[in-house]
1. Taking percent of Cα pairs over 45 Å apart for each of P, Q, which is largest?
2. From which structure (P, Q) was volume of the Cα convex hull per residue in Å³, for residues 244-411 alone calculated, if the value obtained is 361?
3. Kindly point out which one of P, Q the value -23000 was derived from, the read-out being helix-only ellipticity at 222 nm (-39500 (n - 2.57) for each DSSP H run of 4 or more, over all residues; to 500).
4. Can you say which of P, Q returns 10 when relative contact order in percent (Cα under 8 Å, 6 or more apart) is computed?
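A short reminder: the numbers here are calculations on the coordinates, not readings from a lab. No experiment lies behind these values; they were computed from the predicted model shown.
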Structure P
Amino acid sequence: MVRVSLLCAVILQLFVASLQAQQSFKLSAEEATSMALKNATELKNLRLDKEIQIAKNKEYIAQATPQVNGSLQMQHFFSIPVTLLPDFISPAVYGVLSKNGVKDGSGNPITQPTGPAQFFPAQFGVPWQSNAGVQFQQLLFQPDLFIAISARKKAIDYTDANINVMEDSVKSNVLRAYYSILIAEKRKHYLDESIQRLEKLKQDQEKLFKNGFAERLDIDKTQVTLNNLTTTATQIERLIEIGYASMKFVLAIDQKDSLQLTDPLTEDLVKKGLLEMGSFNYSDRKEIQLLNVVRDLQGLDLKRQKLAFVPTLASYWSYSRNALRQEFNFFDFNQQWFKASVLGINLNVPIFDGGQKMQRIKQANMNVEKIDNTIQNLQRAIDLQLKASSTQFKNALSSLDVQERNVQLAEKVYNTTKKKYEQGLGSSFELLQTQTELENAQSNYFQALFDAVNAKISFTKALGKL
């Protein structure tokens, strides 16, 4: 009993923990897009790119500030390097002898022998040497670095423009997925109503069949139609499950969490905001904004290449102390350290590089021209996109109106046929036929609604107002 109680307690605890881990979300379309914009991996990475660029900008600025470096070097020579010195002693000795008139045993003046120059080895220095110092360097003028510093805002604008382009894509995907689920759920609701009507019809037919007022064929026909509708409803239910799973993935929430979409699905949703969608400017498109920033950056790169002919200037100062020892006693502070200090300016003047700079300027000019061509081509593509999406949206709205009227007419025909059948003035065949026509009208209506929603999203995105 104790083991059973303990097992039940563990199972209960795991069940409670599982419930606590699950979350429930009720989201409107606007809330869903906000969540996706916050959680989308692509946007998270682009925001990290922005932070990386901010850090790079600070790095460029840091390069223009004073640079201070310290150094410490210690070395021991097991064998002090040898230097060959010319024989400067012999000429001096022979010069003194000659000057004083000294002669050899034969009475001849003593002169220096002729022949190859003589050298003798010499070692300079001590075995133990140490150097400690500090160096200060300040860049006074370097064109490419100062261009990079002036371009830092444009670099941030570039990351922002990339984020805006990705946000439009994420919004479009979320809205399409959101309304696709709503449309599928609405269609599933109407299918369930049709199934209930057919089940009621089948029950009535079975009663009539028992009393001899209906044929078995009528029941079989109703069962066939009912089976088809049930199969369609099951397929749509599974599509809804896949839709919710995809939506959770886009929103970056766990599959085990529950999700409920709260926006109502009406024709007004498609037609809402049509008056505000008329005006258009190329600058409203995030892709154009991105390319304009790229063009500005290419222009700055062209300026940087042109300034490569300008000299660079830097100043420096260093201070060091050297210790020279016969033995390792660098920590004996009574021993002398020899100091050295230097202040200087370094001017680097480019004179000739074989035409490299001119070729880089040509490349930068052509890169600017390429961006201009890309912008012009994108504007033409946007014109085509606007024309196509506008036409598709108008067609979708017209089709939606027609299919809405068809549903109303089909419902009217079905209700009239049903009354005639209930009064014994019509056949079950006619009722099944009108039921099928109603189902087809509803199916066409939901397809038209789906097309209209997608067409509106595409048109809004083409206008740059998503």
Structure Q
Amino acid sequence: MFLCREHELQVLNRRYQNKACECVVIYGRRRVGKTALITEFTKDKKTILFPALKATARDNLEALSKAIAAYRNPGISSAPVYRSFDDAFAEITRLAKDERIVFVIDELPFLCEADDSIPSRLQHLLDHEWKETKLYLILCGSSMSFMEKEVLSEKSPLFGRRTAQLKVMPLSYMDAARFHPELSPEDNAFIYGITGGIPHYINLLHVKGNVRDALIDNFFDRSAYLFEEPENLLRQELREPAIYNSIITAIAEGASKASEIASRVHLESSACSKYLKVLMELGIVQKIEPVMNNSKKKIIYRITNPFFRFWYRYVPSNLMSITAGRMDRVFDVSVGDDISNYMGQIFETMCHAWLIDHMEKLPFQLGSIGEWWGHDPKEKKEIQIDIVGLESKSFNRNTGKRFLIGSCKYRNEPIGVEELTLLKDYASVITTAKDQCFYFIFSKGGFTEGLKKIGREGGVTLINLEDMYRRDA
């Protein structure tokens, strides 16, 4: 069953109705659902589907020849090979002159690696032969850096030729819950915290009422696909997977500053920075700085890909039990008891997303949102504020700025008035007497009656996990 991606399908179908020549670029990290999106879009359309191979130019030419032959004679097992890519493309030109044809090059980076003249050839075709046809060209790729630098950037021969581009992102926590509407908000939040909204992983987790059992069977098992996935992805994407593995491990174990990470993996800072940049391009690691930051010393690195974060947090430390097939016995202690701590960062991400999705209900238009950490000179300690939202428009110096200040607590127990008091104390570190603060507290476990009373009086906005999953909220 195909779920979500309604907006992407709408964009693709709208352009399909134009009948003019189209060049649509679709890109996004591996497993995010690009091929599934293309399959759903083309299911009722005349399509030449060419999945490029990580192989030689000759192998790819044979694959393209078979794709064209399969379009003309569905079910054919063999086909003559065109003499060149130019001849194959010429046949596509002929076919698209009189009828609307979708031509998909899936994993374009593989094809370009085999023959680096492909972008220039496609540019020439789009400028000349294909311009007057009814061809609907889709260029798809998983290498984010390649697609952005070699297809979308000004330096690319294909620059300016695309008619649309779709960056396919992981599903939001709300859309991820559509796979299991029968489950509780807590279970769906946990699934999102494990999979990061990747449809492929949600499906492979095979949750049938019990997330714990699904994890033991489909994640904490050496024969399981999800157990092998992080290492497989690193091997597919990177030339030195061992070094990247060490860097991810260092971050998972608590190293957050570039110097700390470099020291842990015994690399020079400059070399470590290059590896970190690649991990950021792959969407595994993210460089984060506090809002209103004016110091490079506050920049930190986090594993923001939830799937990698979950794997590196729990698999290495439980490898002996996994190998021995004992995870069912130790899961509750080694994983279950720590889930609230693990979900804290995930919950913050969800809360930020909720605020952005409900912008019309906020007291002002957000220009940016993030978190803040730094030194409290009055209390002489380091503090952190989970949510700091800044107003989009300029402010009057006489009346000050408006801030949205928030706290995110993924705990079972209700949150009380003391949390609001603490939040106000923290807010005073980054605001002045002229500034106006609007307080939001998100809580998995709900709120005490005292805090609810303040909420009813307008002193704070309170949102629990159930509220976050209400589609009409």
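1. Across P, Q, percent of Cα pairs over 45 Å apart peaks for P.
2. Only one of P, Q returns 361 for volume of the Cα convex hull per residue in Å³, for residues 244-411 alone, namely P.
3. Considering all the candidates, the number was obtained from P.
4. The read-out was computed on structure Q.
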